[in-house]
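So, here come the structures, one by one.
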Structure I
Amino acid sequence: MKKLGILMAVVMGVMLLFTGVAVAKVSGPCVDCHSMHWSQHPWPEDKWGSSDNGPNEALLVNDCVGCHSGTTALKGTSNEIPVVLRTTAPSGTGPGKSLAGGDFYWVNAGNPTKGHDVIDLPGISGQDSNIGLTPPGWDPNATPGALGDGQIAGGADSWSSQLTCAGTYGCHGRHNETTNAGAIRGAHHGDDSCLKPGSVDQSKQGADITTSYRWLGGIEGIEDPDWEWTATDGTTDHNQYKGVNGNSSYGDKTTISYLCAECHGQFHSSIGSASPWLRHPTDIVLPSDTSKEYYMYNGGTGSDNDYSVVAPVGSTTFTDNGYPEAQITPGSTDSIVLCISCHRAHGTEYDDLLRWDYSTMTAGQSSTPNEGCFICHTTK
């Protein structure tokens, strides 16, 4: 038994050596995540999820979806595992209903307009015939990103494979890796304290996958510890996303909107002198002009307006004592419109992954002020 214990310690030491890190993000028994032999399967579904298609890479007991699915939004002995695919219908999306990225529940249930159709999801058997494999707005020149870790889809003019969680055809991890586990290798064990409220160090963010916001290569931000399960307007209890005013031609590859542009190109970028707008701009500051409507964002007066967790805005630098912004001021670099000001990354109960029901946004309807579109378009 003593020799076995030494052997296990050596094995885990070698695994950590190859990850290139010394400080562990994940703590606890190794067997919570790894199995030395697949003969020990199946792993209890009530602990990890429903995927049982091993053996898995890195001796993992489950795959991405298996670990991050379940009946509740958070699971594990200390609610340390975020759930992005609920196995029972959520009551909706937003604080107390889902995590920040929404939920894959609806797209997995057969509603292709309500989420990204990631092939790793158990309910996704193939591409959406109305869209195809290639994302709308696709620009093969958008990558490589800030880490220089390869191009999405290998830079091809069109995609030959479907969207995955991570890797060459995915959002998370390195794009020069073809598998999910390979793309995020080492990240679970890495030191990501530079992304955490109270210890934020923006100068260290995006140096590798571990120090990138939510393991999105090169992206900067502040990670809410409970993934916005308890996010609240006008407080520091939420994620902080990075945005840059007038970020065109992929000039800054560390913003959350650039993450979207890696697949969707400059789908909603500023279009210069053309007017009226042909599409909604992103990575652009909310105007502070009092003759317009935007300075009253989220019911504010134009200075220190309460940050909205329903229609979040980005910040260029994180200088609020290492915590997310509780208040923002239109016209400043803490009030940048983002792709995710209107959308959630994984999916929602609404078409186009929107944060609210666009079909119910009615101009001049005073009974629903400060809701949805009207959080920014305050006089409509």
Structure II
Amino acid sequence: MGPLADRLSAGLALRRENHLYRHRLTLESAQGPLVQCEGRQYLNFCSNDYLGLAAHPRVIGAFQRAGALYGVGSGASHLVCGHSAVHHQLEDALAEFTGRPRALLFSSGYMANMGILTSLLQRGDHVFEDRLNHASLLDGGLHSGARFQRFGHNDVPALERKLARADGVKLVAVDGVFSMDGDTAPLEQLAASCSRHQACLMVDDAHGFGVMGPRGAGSTEAAGLDAGAVPVLMATLGKALGTSGAFVAGSELLIETLIQQARTYIYTTALPPAIAAASLESLALLREESWRRDHLGQLIARFREGARQLGLPLVESASAIQPLLVGDADEALGLSARLKAKGFLIGAIRPPTVPAGTSRLRITITAAHSEAQVDQLLEQLGHCPIGR
């Protein structure tokens, strides 16, 4: 590889020096509050399986039955011969649940956001994004060819000023729940601002869908916004639903445009049908078992109150994502390793995922956790020199 190898080696060495090198965990069990990793059992507080459905017997059963019926792989893209009846059923169910005419499946949230933004926007258009948006939204905006502008986190007045200066096609894209801070976008104000300036609002609800709102339909439902206020709604299936993939929900015009133009939809193999069947079962459980959201809410409140009593520097968040600010990347790594030695899995999030000086432990709570497990975590955190 010649000079390229030298450059790559220097890049990796710099990451190690700055305590930014990343390592993979290798699980030896299903997702859950207790997982097996490297021959040891851990209490898991870093999973996005918010409702505890990834290993639910009904979801596993639906996956197995569909695997026996449809096989393992879908065999082709949706537009060749990879679109099965169960894919179609899931799209219809997601459209109905989110109150939209249509929904379209993508193989991942990243592919969905890239496909949406690069299909809807073109050179000369304007796209506005929150500074703390997920990387997939930022990359989609940058690759769209539109004039790309970021605004301060949840700063609606700043967005308003930018919208007022722009002409033509305008799209505002935000996370419903921000993945690293756990706070929620001011969706009502954003929708009103978009309405005043004839801009289209897109919400990535990866971390709100299934968890927020009276029915669990997400952050837009919690904000009381309908399809007219949020014409482009995207969410993932690999978090609250515990499966894999993503979808976008919206009008007939939106979905047909994406089918015809989204390269990340057209030029990739469709999700395995068994994943679609498992997602359908998860959606049914989401609708039937509201106690999961209730229990999760109680655990979040319990954790936050315990952290307050300990004087821990939590970010203000009412979601399942509870970031514990540390600051220094090396310190965050050290705290994560110390907790792992005590039997707790919690990821240390460092730049470039978060801004320099804001490294943190990203604690995630799920409906599968018990009060006793949350109390065990608080007890361990009480022995760590964080913010004191």
Structure III
Amino acid sequence: MDETEGRARLEKATRATRMIFLMSGLAMASWAPMVPYAKARLHLDDADLGLVLLAFGGGSMLSMPVIGWLASRYGNRRVIGFAGALMCLALPILTLVPTTALLAVGLLYFGAMLGAVDVAMNAHAVDVERLAGRAVMSGFHGLFSLGGLAGAAAMSAMLASGLPLLACSLLLSLVIAVILVSQQASLLPMVRAKNHSSVRPPFVFRLPRGLLLLVGALCFVSFLAEGSMLDWSALLLRDFHGYSAASAGLGYACFSVAMAMGRLSGDRLIARLGPVWTVRAGAALAAAGFLVSALMPWQTTALFGFVLVGLGASNIVPVMFSAAGRLPNTVPAVSIAAVTTLGYAGLLLGPALIGFVAHATNLPIALAAVAALLLLVAASANVVRR
């Protein structure tokens, strides 16, 4: 393959990776507007619903170590194709399940397929970034954020128009399938970096150690911060800043838009500042945002704080994933599976931990504690040095 052909192949793979990230965000966010329908159909109370929803994240966490091994053996492209095809079936299934137990099974399945695509697409993004010789990971994650906004908006709009829930899920599944089928052939075949092992490892579950454990711990904190915005921002606005229940969702909207904007411009920022200072400045900015929104009493400063959190946190996880994929003597898919699993643990367990701290003190203090953890991330930023 000559240089021109190789460059064209890389450009196609880059575009395809963007679309796969968009597809993943679209699929994940499409579930959110469906939750109230599942709750009403199955007559669940809040406690029962909370327990059932744990299956979603649990499915992702259970699948990730296995998927890392499968991707290392059979390639990211095959895993994305197979798991993506199975993922298309999940949304319609979730509209039809007749019992709480089957809803939990369906969410476990949906979470497992999303987790599989998540690991494989990030490992593939590491390959693309290495071949491109420049930072592109944040842009990929920016497309994931845009897909999330589009998925939630599209599902909500279709439901508001009176379209049946099953029809809405089928339409979105069709869009996901079209993206997958049209882009899979452009993804890279299995590639290996010179500093990574060429041996296909047998599947053995091991806890991450050394630098990989440190990167995973930093991902845990970063995902915890993102999860706290999802689960606690509306409550903070309503109970401590005087917002009505109907408008309390503005906080998470501000955070989400700021995060998408930060990721879409993140590759240029990383090229200018380097990965270390991107993480250091981003974590410090996100910490400042938590402190502003939690400790200042005014309504406008709370929203401004959420914007700072979104902008600051936007590029931390993409840089961490790139760092995990570059660790020597490791397989990128396996490393990314390990740090993603720890990250999802932060997403699942973090909001509950914040709840315990808030119960013992109050919610502003609990969110200020998240700011302290983000300052530890800023202090540990050297781990992502190229």
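Nothing in this text is a laboratory measurement; each read-out follows from the coordinates by a stated rule. Since the structure is predicted, the reported quantities are computational estimates derived from the model, not experimental observations. Cβ atoms are built from the backbone, for glycine too; each structure is taken alone.
Among the shown structures I, II, III, from which was the value 24, 18, 9 of semi-axes √(5λ) of the Cα gyration tensor in Å, for residues 322-369 alone calculated? Among I, II, III, the structure yielding 24, 18, 9 for semi-axes √(5λ) of the Cα gyration tensor in Å, for residues 322-369 alone is I.
Structures I, II, III were compared on distance in nm of label points 7 Å out along Cα→Cβ at positions 26 and 178, and the highest value belongs to II.
Here volume of the Cα convex hull per residue in Å³ is compared for structures I, II, III. The highest value is that of II.
Match the computed value -13000 of helix-only ellipticity at 222 nm (-39500 (n - 2.57) for each DSSP H run of 4 or more, over all residues; to 500) to one of the structures I, II, III, and report its label. Checking each candidate, the match is II. Highest-scoring entry among I, II, III, by FRET efficiency 1/(1 + (r/R0)^6) of positions 34 and 290 (r between Cβ atoms, R0 = 25 Å, to 0.05), is II.
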